[in-house]
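In what follows, structures are represented as C-alpha cells.
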Structure I
Amino acid sequence: MKTYEAMFIFSDRFSDEELDAVIKSARSEIEGLGGEVVSSTRMGRRQFARPIKKNDHGHYAVMNFKIEPGHIPSIHAKFKLSDSVLRVQIVVAEIAPAPEPAEAE
C-alpha cells in the first residue's frame, strides 16, 4: 500500500456538524475500498481567488491515507461526482526519511 494525501474543498453551505458528517462519509469511501485513513485535518473556511461551481468560499480539509494505487482513479471519480465536494486533489504523500542513528563514541 502507498500513502496518499488528499486535499478536499467542500461546499460552504455546510455547518460544522454537517461538515463533520461529510468528512466522515469521505473517510468511509476510502475505507470501503480497503484503505486506511491515517489522519484528517480541517483547514478552515477560505475565500477562492475565482468562483468554483458558483461558490466564492469553501471548507478545506486534508486527509492522509494508505491504499493500493489501483483504487485512486475510482476514489477520484467518486468524489468528482459528489455535490458536497467542490474539488479534490490526491497526491502521493512525501515521507521524510528516518534520521540516521548517532554513532556512540
Structure II
Amino acid sequence: MSGYVVLVDFRLKPGARAVFRNLIDDNARQSARLEPGCRRFDVVGPHGDEDTVLLYEIYQDRAAFEAHLRSEHFARFDVSSAGHVVSKTIRVGELVCEGSE
C-alpha cells in the first residue's frame, strides 16, 4: 500500500476556530467527493487547543495532491481562510502501513 500523505498544522487567530472549521470541513468533503485521487481527508480538533486544527490527507500520488491544489474548492478555501490563520505547517510523506488492512 502506498500513498502521498499530507499533514497540515493550522494555528488560528483566537476565536477563529468555528468559522475556520466551516471552511475546512467544506473543503475536506468536496475533496473526498470530487477528487478521484483523494483517498482520505480528515480534519482533527486537538483537545485543549482551540486555536489549532490538524489535517490528515492521503492522495493516490503527488500528482493527485497537486491537482487538489489547483481545484476550485481549494482556491475558495485558501482565500476565505487566510484571514483566520496565524501560521500553517505542512509535512509530506509516504504511507508505508495502513493499519486497517
Structure III
Amino acid sequence: MKEYHKALEWYEKVLAKDPNNYEANQGKNETNMSISSGMNQGNNDEDRYRHAMADPEIQSILSDPQMQLNLKKMQEDPSFAMKCMQDPEMSKAINKLIAAGVIKTK
C-alpha cells in the first residue's frame, strides 16, 4: 500500500521492545531502501502522495503552525533542515513526512 511511514512506525515499535528482531530490522531496512530508491529515481508517486494527504496523522502534522513555518524556512534555506532535525519531535515529524512522500529530499 506504500504507507512507508506507517510501516516504519511499526518496525520502530517492535525494535524498541526487541532491538535484535531480525524481521523488524530487515523490514525497516527494506522500507528505507524503497523510500530512497523512489527518491533517487525521481518517482513522483501521485497515488502515494494523495493517500498520505488523506491520512489524519499527516494532516495533523501539516496543520501545525510551527511545522508550516519550519517547512517554509527549509524551502528558503535548506541548511535550516539540519537545525530542525536536532529537535527529536520535529525530526520524527519530518521523517514521517519524508516516508509518506509529502516531503522530497535530494
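Miscellaneous remarks
- Each of the structures I, II, III was assessed by relative contact order in percent (Cα under 8 Å, 6 or more apart); the largest value belongs to II.
- Origin of the derived value 3.5 (mean projected area of the Cα convex hull in nm², for residues 23-70 alone; candidates I, II, III): II
- Structure (I, II, III) behind the derived value -11000 of helix-only ellipticity at 222 nm (-39500 (n - 2.57) for each DSSP H run of 4 or more, over all residues; to 500): II
- Which of I, II, III yields 2, 12, 21, 22, 22, 15, 6, 1, 0 [P(r) over Cα pairs in 5 Å bins from 0, in percent, calculated]: III
Every number in this text was worked out from the coordinates using simple rules, so none of it is lab data. No experiment lies behind these values; they were computed from the predicted model shown.
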